[in-house]
Structure I
Amino acid sequence: MSLPALKLDPEIEEVESAALQLPREARARIAERLIASLDEETRAEQAWAEEVRRRVRDFRSGQVRTRPVDDVLDEVDELLR
């Protein structure tokens with residue numbers, strides 16, 4: 001399975017070309033690290049999704065104190081003066 005051809009930045013094409021000249025083990029290491037870097041973004045997104053769920057749960061259960069947005073904005077405005 002191959003990815004569709006994309007017009008790449010010349011620098012990216014140069015890096016790709018150089019990487020393809022490396023021995024198999026080196027290419028595998030680079031591929032593993034690149035894939036892991038994509039997984040890191042996914043973990044961050046998952047962590048934020050869990051944080052949102054926690055905040056909604058705390059709000060619905062009454063565990064957090066809420067304030068009208070106008071009051072909060074007025075306070076921020078005062079702090080910035």
Structure II
Amino acid sequence: MKAYRRADGEVQLFRPEENAVRMQRGAERLLMVAPSVEQYIEAVKQVVAANKSWVCTAKFWQVSSYLVFFFIKFKQRHHI
């Protein structure tokens with residue numbers, strides 16, 4: 001997922017819907033439950049808003065920040 005600053009200073013996400021679908025496909029291959037596209041985009045927006053000061057800015061060339069999201073699965077243990 002790529003995030004960059006527009007000329008007005010606001011942060012723009014690059015193709016968030018496509019990234020959400022890609023994550024869903026990856027989760028399916030791993031036999032994991034994936035968030036819906038809407039859940040994914042909302043989570044990404046919250047992460048970016050919380051870290052807005054870290055998103056790259058540039059005056060003379062285009063610079064982007066790359067966000068890497070991943071799945072973590074924990075094996076559920078059943079105690080008897």
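Throughout, read-outs are computed from the coordinates displayed, never taken from laboratory work. Please read all numbers here as calculations on a predicted model, not as lab measurements.
Quick check: -26000 is what I get for helix-only ellipticity at 222 nm (-39500 (n - 2.57) for each DSSP H run of 4 or more, over all residues; to 500), calculated from one of I, II. Which structure matches?
On the way: I: -26000; II: -11500.
Checking each candidate, the match is I.
Looking just at Kirkwood radius over Cα pairs in Å, which of the labels I, II belongs to the structure with the highest value?
Structure I gives the largest value of Kirkwood radius over Cα pairs in Å among I, II.
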